[in-house]
Structure P
């Protein structure tokens, strides 16, 4: 039963409202300093995001927040610019600019700190100050570079290996390093490539020469550490790998560069990506990975998805998929 002291009739409430409406507005008429808006504070975005997965603790860290031209032709090389721009319009997005995530991941297994990819560093796709933030964001995120035990490279592009070296020295001096043998052998040799590929290979060599002796080479199905297993995702690069992370019966997939735009890549997985080495295989891999994610209702960490780069994949039709950003699903 509700106490009568808390009971206000509709008539009394309306009468009070009418009286207030009739009261002259006198606030602010007294003498004194004028009220003014506070100073502009500037745009701000979170730089790290942390959550639990079973006994593991996972942290995504933002390495860049730059706008770049696109998504066409980065996504949609075998489509028309008109088609890509129409898809952006249909999804209430800018037609010629987008803001991809660049999101390294730290997994604390309780025994080791495992870092997935190292961002742009000083030589990646997004130069400082707009990118290359990982080195500066480790401490605010709760980590020290010399505490990282394992550095896993999904592939050899500059925005994934550029952060290995800082001020001419390995940023993670106590780590051991993991990469696909196929991937390493594609980028490391001198004189193998020319043109744009050689520019990418040169960054890879500069970033890995000092740590070459610390690499462990793996392939699909191999365990990085207990609870983290490599998944074949070739096409973007010859040895590109995704990684299944599992603890306490819960799973999440770090899929590296299986998508470069959160709408275009998923809605049209058959659209070619400018950065794919084998574009047909890249398209086939996207369809396979997206279908697995949607069928198994897997949470995903997508390196280039909008920060914090975590979400799910929904199957739309026989052709395409949709990225569903994380809300509170992983908070339980």
Structure Q
């Protein structure tokens, strides 16, 4: 059986061609929901998705006629996407997401079943400035979280940390439901500092070439004493006043920013209940998170840094598992 998973983000979209659980090919495009916002038309998203679907099928040496269905998640279900779906409100189980899936057909995909998986938002009784810290949403990471649960056979309570452009902290309760989530702009903040500030001359565009644990720990210690914005400028001082390399400076900065992301509330939750931590997302940020957790006193928790193979499969595994549950009932 061939299925195609579709992940639409704000700026990029990606598909995977999967046969019997094996990823045969991937394809991506720099087209996302922002392009719909700019043009005022969904045509740009539809044409972008069609292009990478047929590109992926060509790479896999397969035909559209062989595709059983599509499973889509991410920003494709927002108000600018191809089918707007309301967020499921936490706590959210896999079955809750399955029950929220909607199906549509598109002539440009030969009317193959196209399943849309909803996102998740935190349950907040009265959204206001007073409850702003409790408010959060996700579209796409929910399938990744349940994919990780499926692959790693996780039994909650557990905390998942999914670094990326937007880093997600996802709390899994005893019933393996998404209890809540919290988002930071870690990846975008790093990118902006390196590409749009004075630090662009102090750090290489590709940021970290290899993990430097000593530099990471120095960044963590400096942030704890001086704060995150002072830590950022310290990178400039390391460049002009000290004998340091771009890689050392990048590790220092990443350590400082990640240290800032792991706030006291997260530390308290880990120590009180969420003793099992799974760090996914992209390398090398996931490795730095483990170092930062240890530096902030998380020594008695079970910290698992997921392999690149698991993180690559997680979202598609979660999406396909949900759609298969729906189709079986």
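If Cα Rg over 2.2 N^0.38 Å is computed to be 1.04, which of P, Q is the source? Structure of origin is Q.
For which of the structures P, Q does the calculation of distance in nm of label points 7 Å out along Cα→Cβ at positions 94 and 126 return 3.8?
Details: P: 1.2; Q: 3.8.
Clearly, the read-out refers to Q.
Computing helix-only ellipticity at 222 nm (-39500 (n - 2.57) for each DSSP H run of 4 or more, over all residues; to 500) gives -13500 for which of P, Q? Mind showing how you got there, number by number?
Details: P: -7000; Q: -13500.
Answer by label: Q.
Given that distance in nm of label points 7 Å out along Cα→Cβ at positions 278 and 310, derived from a single structure, equals 3.3, which label among P, Q identifies that structure? Corresponding structure: P.
Have a look at P, Q and say which one yields 5.0 for distance in nm of label points 7 Å out along Cα→Cβ at positions 46 and 198, as calculated.
Values: P: 4.5; Q: 5.0.
The value was obtained from structure Q.
If you rank structures P, Q by distance in nm of label points 7 Å out along Cα→Cβ at positions 110 and 214, which sits at the top with the largest value? Mind showing how you got there, number by number?
On the way: P: 2.7; Q: 5.9.
The maximum falls on structure Q.
Of structures P, Q, which gives 2.7 when distance in nm of label points 7 Å out along Cα→Cβ at positions 142 and 190 is computed from the coordinates? Derived from the structure labelled Q. Can you tell which of P, Q yields 6.5 when mean projected area of the Cα convex hull in nm², for residues 70-133 alone is derived from it? Going through each structure in turn, the value belongs to P.
Ranked by distance in nm of label points 7 Å out along Cα→Cβ at positions 78 and 302, structures P, Q are led by Q, which has the greatest value.
Every number here is computed from the coordinates shown, using simple stated rules; none is lab data. From a predicted model like this one, the values you see are computed outputs, not experimental measurements. Cβ atoms are built from the backbone, for glycine too; each structure is taken alone.
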